[in-house]
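Throughout, read-outs are computed from the coordinates displayed, never taken from laboratory work. For clarity, every value in this text was computed on a predicted model and none was experimentally measured. Cβ atoms are built from the backbone, for glycine too; each structure is taken alone.
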Structure I
């Protein structure tokens, strides 16, 4: 016999100490966990995928970017669909979609089908990711909500941490295809648990049309620009085609901005950018996550191609970054509450830039590249810099708008971070002089890797300067005031995503926007 569920829109009542609450948490942790895994697990398998499918460097870039493109473009729309049609329904639907797309990835006979399947995977991720946190927000009793979100964010961070390690082990022990196939049984568990134990909820006040035009323009704009950047260094690509796709991409992005400003139900309400603090924090997010996306793409490739590491060893290389972020994110957030975000958001990217400069010690073909001597110091310093940066950055984004807009603000910030990673993976090989089969040439790839590191270090240094010039430190809460919860989260793929569920009490109060 299945559990009875309260009707959609009923008051939140689940408790973390009760089986029903733990079952819901199990479903959303595993569901969101597979999307975090796929954001980090694939990079380590890229050289093997390229050899097996005969892919060019551009094909490997699209294997990463096909997923990121649709996820970044549609994640806000996915949250709105769940609010309207039922969060559990969209969460389950997105999980099934993700599983089917993962199976297509695992069975792909060539790189073209793999890229198409990865694009479909991103759509599934955009449908299920917002729903995972929204279900917690809507289903748990208020007194258990913050703790449940903390458990969710910590476990999701661990899933992201295990991604490269798991990917390396699967490639070494079995095949790169298992990197995708492993999602299928995990998704089956999520669907079974959600169908039996997760209550439905929706926003009964949601009205109006969905911004399908905005979603399409955003996706087309990012796709056009990304295609031009990836295809530019490839031989035989028409200059007319490159000019046309880049112009079409820029035009679509410009049209996206116009539609969002003038539309009656925009996917991205541009009014929140009236806060200078919010705009500045998102600019810093773009710069920092562009560098992060470039490093995570290049480092695991170079360790395999130039340094001769196995997929498992290369996948383990960035594990200290995740562990440091999980251990220190809460302390970093509390420090930012006391001294304000300006100093941590300035110092953090500068430390990250120093870590990348230390990684320049990683040698090329024929060198004895010691992980402890040549890789670990830079990775550790990079991890400390990210831990110093991410929690204050997220708090600044949420604190720059009224509480009732925190969900959309968080969604925008997450989409900005993913778009930054998308464009970095597209542009950095071009800037580093890499193309075609260069990833099969250890010497050429090693030279390009060092150029890419210098560019990423420059981006991070620019982020530090930008933070110092644009981020304002706000006063700490008054003595005795309740502190907002600071959740542990490893935000390697993107900043933590806040629930899109609106707070009716905050809506009724019409709290003025914070300066």
Structure II
């Protein structure tokens, strides 16, 4: 029988509505009937017992915030009566119950929705062979793009003209490449190099102005050292835009002809790097799409592949959970340090993290605090041990589950994972998002069927709404996502690719000079 609401863990003092519920509705949770005092929208929470002011509000078996006033049993529990522990307004007044919950050694094992029918991964996974392009550096690509890449924003218009004269090439524009220094310049360079050397790219034409701080010759040489066909043009040395465009079109056409001759060949899943992202989330994301993606992530890792878990701000409040999954103390310490650094940056700026995490759209979808968002978001990473922590846009050195330090801004996070070698990204969403990537397919997974209707089926590849409706289990949808990954690796186009969504953004560390 279809349920109206769900409690995810026996320790929880709130439940989540699985459909819009009116005041006076009787909801059965385990062996108890709760009468709602107020209407509760789908994805929002209500109290299962009285919660005293300043007591923890618990979901996923972990604290997601504290009650700003007494909450009665059956009350809608959201931003009007709950605040994040990470908010500057809390002033560090943490209760003993909160400390006991976060220090618990019982691990993170919330009961997933529909878990009665979830089967564990088999001890031995059947080998999966897929098709791709073997590059000179040994890596494999699943797309065969010709990339026109500006090293500085001053030539974005020039690169745009090149793109309009060519078919079947990828053109990227960005606002960086000059007046950057130190770590900020290095990060931008790392992203540009990551895209230029990416295995989904067959060949690249670099375009620069000639007087910027971004060293085009160095980038050219590093790309060439990876065995990738590359040419570069400097507008100031070519004699202007017109001649630059003419030469770039000539080179790119030749590269296209050469790339079309390269056959696809058998590759293996252990050669793949999969990025995971969530954007436009609602509280159903942590119940359906994210745990389903987590199961698919475990399957990829079970085959020897690599999965990247990103968005450091969405670890805040869940870092103790992730740290317990680290393969050693060094990795655990790295996770905690990342979160502490993000919070320190917010304090130095004098801002409350709640201003951006959760976003207004997240809150409308039922996410109340950054802790709640984080505890749901990390479920994308499944249950595998965390092998290492890598900086923004750095290629993992270990297979398995890897954490990458990225912002919560989706385009900048996806760009970093792709620059770090992800050939495909799986992106979960509760409220809908059209985001894509210029060179890597982005598979969009919705947490509910309404998202497909709201934003249109043109953006959603996999719909996990059947979990809420009792038609599917998390195991079913995890396997569906895994099969979708295999199909996309083998050449099937994602909705983002078909719609032409090619979002590109680089996170900034410093300031403009």
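If distance in nm of label points 7 Å out along Cα→Cβ at positions 22 and 54 is computed to be 5.3, which of I, II is the source? The read-out was computed on structure I. Matching task: -9000 is the computed value of helix-only ellipticity at 222 nm (-39500 (n - 2.57) for each DSSP H run of 4 or more, over all residues; to 500). Pick the structure from I, II. It must be structure II, since only it matches. When Cα extents along the principal axes in Å, for residues 318-389 alone is computed across structures I, II, the figure 36, 29, 14 traces back to II. Supply the structure label, taken from I, II, corresponding to P(r) over Cα pairs in 10 Å bins from 0, in percent with the calculated value 4, 20, 31, 28, 13, 3, 0. Checking each candidate, the match is I. From which structure (I, II) was mean count of other Cβ atoms within 10 Å over residues 70-77 calculated, if the value obtained is 25.9? Here the read-out was taken from I. So mean projected area of the Cα convex hull in nm², for residues 238-381 alone, computed for just one structure, reads 13.2; which one of I, II is that? Checking each candidate, the match is I.
Taking relative contact order in percent (Cα under 8 Å, 6 or more apart) as the criterion, which structure among I, II has the greatest value?
Working: I: 23; II: 16.
Max of relative contact order in percent (Cα under 8 Å, 6 or more apart): I.
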